[in-house]
Structure 1
Amino acid sequence: MVPDTALPSAPDVSFPELPEALRAAFEAQPEDAVRARLEGFVALTLQRLRAPTSGPMPPPVPARTVALTFDGPLPDQGQPVEHILADIAAHVMPHGRDKRAPTWFAQLDVPPTDISVFSGLLIRALAQDPITFSSARSGTFVEQQVLRWLTSLAFPDTPTAGGCFTSGGTQSNFQALLLLRNHCLLRAGADVNALGLFEALTRTGHRGMRVFASEASHPSIFAAVRQLGLGDAGLHRLPADGEDRVSLEALEAALAGARREGHLPAVVVLTAGTSGVGAVDPLRAGMRLAREYGALVHVDAAHGSMLLFSQRHQGLLDGLQDADTVTLDPHKVLGLNAPLGGLLVRDARLLTLLGKSSLGYFVAGEVADLGEVTLDGSRALNSLGAWLLLRHFGRDGYGRLVDHLFALAADFTRRLRESGLFELFPEAPAMNLLAFRLVPKARGPRPGDLARENARNEALLSRLLEGRRFAASCYRHASGRLYLRAVFINPASRPEHMAALADALIQLGREAE
């Protein structure tokens, strides 16, 4: 008997007439029609990419005023694309920060290039999805080639190395800790994918497992430990030294304490380029301690991986090649549009512990489904943008860029130090950013000093941003001190732009005295 909910028989089926806009969007159209539609998008894109920048900061329009523009209901009827593009030009474009400005010194975001923007258009048009080989028959090999290039930098002369692309550094850090947690338990005799976390720990005879990370680590590390079911109790936050690097003495004491208390020392997290001040942990020494206590090592090099391209500065990453996993961020380092993160592993077999892959990934001569080794499902072939830019600029081009950015940071540091107005942290920065704060000339241990100094620095930053010539940012240290930050990441920044920022800060600092 056919249920009442059955679909009508074929003769009773009626097909609604599709709107012309839907047909034009999805059906093949003459080239001139497609070109006409494209022109509107190209015009706005060129306006953003090539129009002279008026500075990095948008007009000071209240957020509520901007929000009212986007307060309307979902339209019942479709609207012409031209009308929507006009709204984008009028209401979206004016209110964003312009990261193309050579005086953009606020964050670790490389401004978009015309090549990265246009490659994004091509990526969407190709619509290859590297979740499976069948849906990305050429894209699979593009992605694998980029991963080979990157692993050859991070893990030279290591044929077992591999990796995968992610949505960004946060996902890379989470997946790294997930894989290392699983590997650590497997070494101890328990398969967490089969048993679950509680039963796996019980069978290994441990009270729990511990992850060790500096208080200066990226917040995604702390979040990942919680999300992996280890809780705050499973994270040992380590103090940082006077340069915001992990304290090796505290790390050794924590590892010994975990073992003594019956906990499994699972993962030591080291950072190459903290987001706050750009500190680089002592990688080789930290790894040596981790190995002594049987812990695995993850290095968050989302920022510091840019050093891999520089012959002059790559020594800061000494020891990286011995890490088990490494996070990098091509959309920070390579000038790509987000999202594109990367996770590199010294032994590609580690990727099979994700819980959804089969053995054999990266085996020579075998075509793998790349979706087996990443948390993502369907995704765009964003690695094509990395493939294009790496070929276009080459390792030498990126190396020269890194050296240029570091030179800007070094000269900026010198100027602020010589002014005598600012406290630098650390005194000798390791990366291409500087944290600093205005301090009074006569200092004494008076109650409320920290609050007053923080307020003075907030006011200084506000005055700097009010002029809309520069974009800088601030960073609250674990000590409670508020630092201003200047990040040198924009390839368009020249010595004169850096000098202008230093002069503006020094002038504002003198006025605040």
Structure 2
Amino acid sequence: MTFLVLVLPWVVTPADLVIENAKIWSDGRPTFAEFAAVRQGRFVYVGDRNGSYIGTRTQRIDAQGRTVLPGLIDSHAHMIGGGLDLSRLILREAADKEDFIRKVRDYAERLGPQEWILGGQWTVESWAKPESPRKEWVDTVTGGRPLWLDRMDGHSGLANSAALRLAGITKDTPNPPGGVIDKDPSTGEPTGILRETAQGLVGRRIPPATEGQVLKALRQAMEEANKYGITAVSDISGLGDLSRYEKLAQEGGLSVRFSLYPTVGSVSGARKALKGFKGRDGWVSVRGFKAYMDGSLGSRTAYMRDPFSDNEPGKEDWRGLPMPGMIEGEFEKDCRDAQGAGLQTICHAIGDEANHVLLNILQKAYPQLRAARCRSEHTQHLLAEDIPRFGALGVIASMQPYHKADDGRYAEERIGERRSRSSYAFKSLLDSGAIVAFGSDWPVVSINPFLGIEAAVTGKTLDGKFWMTQENLTVAEALRCYTTYAAYAMFMEDEIGKIEPGYRADFLILNASPFGPFRRWDQIRPVEVWVEGRRARKAG
């Protein structure tokens, strides 16, 4: 009896979507790929052109030779605050005192007589004559309306006299634990500047946004993120906002993935709310909690080992403001409680002493620290001897490179050249084996990741100079920090951050290559953004 064996070629099921004629970059690939196929929201093939994935119903995207990147991940953003700020007074571009006052007046005139004037993002370091704002600047142009304007770092702000009265702040009001009420050295009267926890004295008087306003802000925040190619965020939220995120998850139609890290008073007290959160798998989830070690360099509240180099007379020993819970052991207890609850610990630490103390506490609190993926948020100024500890301990450095463009204008004046050499140590951290995840800290600065990449690869500051360029990265290294390392920092490294088979199909097509010889970083934009195989945005 004769048997006939029929050998059939391997049959490929056509894809739902293919990307053709592309230059696809993904971390770990030695060369660009030209073709990718997507089925049911995930990549199934990436490589040379393969026509067998194209069927009669396959959607075909001609990238026209453009660069295609994985969806970018912002490792540190405040999405509700960013969305709300899109309709508030923004003073980042104020050129001087007079311009500052003029912008406040023009905005106030559009409001009702009892409405709060909210916004901020001011900074004075770029002014020809830098000087701290005072309540007197704005009292005469606010028409009796209460005013609160955050400094761009969010660690201090300006209140006018109406807001101070509502908060009950007078010359006799003592500094709250972990905060400072600036007072005129001659009169003792509050100047209007409140730092760190003192901001809450006014903040508690501001009418909270309604649920409808918050949900609208989140939808607008997603649009703003997509505009710049961001498809996932580590979102620093508040415990009281979790119900809003639950509703957002129920609504669907999301174009950004949210990993939430609410700020909590204590993990044990918030554990029920954190673990009971009803999100949406792959889209909205509570990953952990956020704590604070110190303040910021710009507000002079970053916790440094040695005093600031430019302290005012009478404050020669000032070296920043550590948060009380860090010193008194509360944070260490929170770390232990987080382990039991399966929650990730992330902690704001900017000053060199803040980061040193943070590493010590984490090392003591966690028997398996690397597996916990704890994060130092900001990691801006480090003791040289602490740089290799991040890689050795497995603590993630969650950094915002565009802050370097801002701080680089005045950091050496504030902390000196020696301490500046171990500031924004992107390359040194990576070279020592650390995971570095990049983000923006939006709305403190723009959510645009290409401005962050420019700062990371050039060292260019906002005044057009260059600072600490020995820490510059290659473009591929910077992209890694916005993709694979950022995904690892939120426990999603097997789901997002790469254009590879099995990964969720989050990607963007750029109008210009970040790898080319001539780059205008501020002009690089996605022409298309896709999330899980669905178009989320198309330019124009």
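What follows draws every value from the coordinates through simple rules; no lab data is involved. This structure is a prediction, so every number in the text was calculated from the model and none was measured. Cβ atoms are built from the backbone, for glycine too; each structure is taken alone.
When Kirkwood radius over Cα pairs in Å is computed across structures 1, 2, the figure 25.7 traces back to 1.
Where does the value 16 come from, among 1, 2, when relative contact order in percent (Cα under 8 Å, 6 or more apart) is the thing being computed? Intermediate values should be presented prior to the final figure.
Details: 1: 20; 2: 16.
Among 1, 2, the structure yielding 16 for relative contact order in percent (Cα under 8 Å, 6 or more apart) is 2.
With FRET efficiency 1/(1 + (r/R0)^6) of positions 391 and 455 (r between Cβ atoms, R0 = 41 Å, to 0.05) computed per structure, which member of 1, 2 shows the largest figure?
Working: 1: 0.25; 2: 0.95.
Comparing 1, 2 by FRET efficiency 1/(1 + (r/R0)^6) of positions 391 and 455 (r between Cβ atoms, R0 = 41 Å, to 0.05), the maximum is at 2.
Among the shown structures 1, 2, from which was the value -8000 of helix-only ellipticity at 222 nm (-39500 (n - 2.57) for each DSSP H run of 4 or more, over all residues; to 500) calculated? It was calculated from structure 2.
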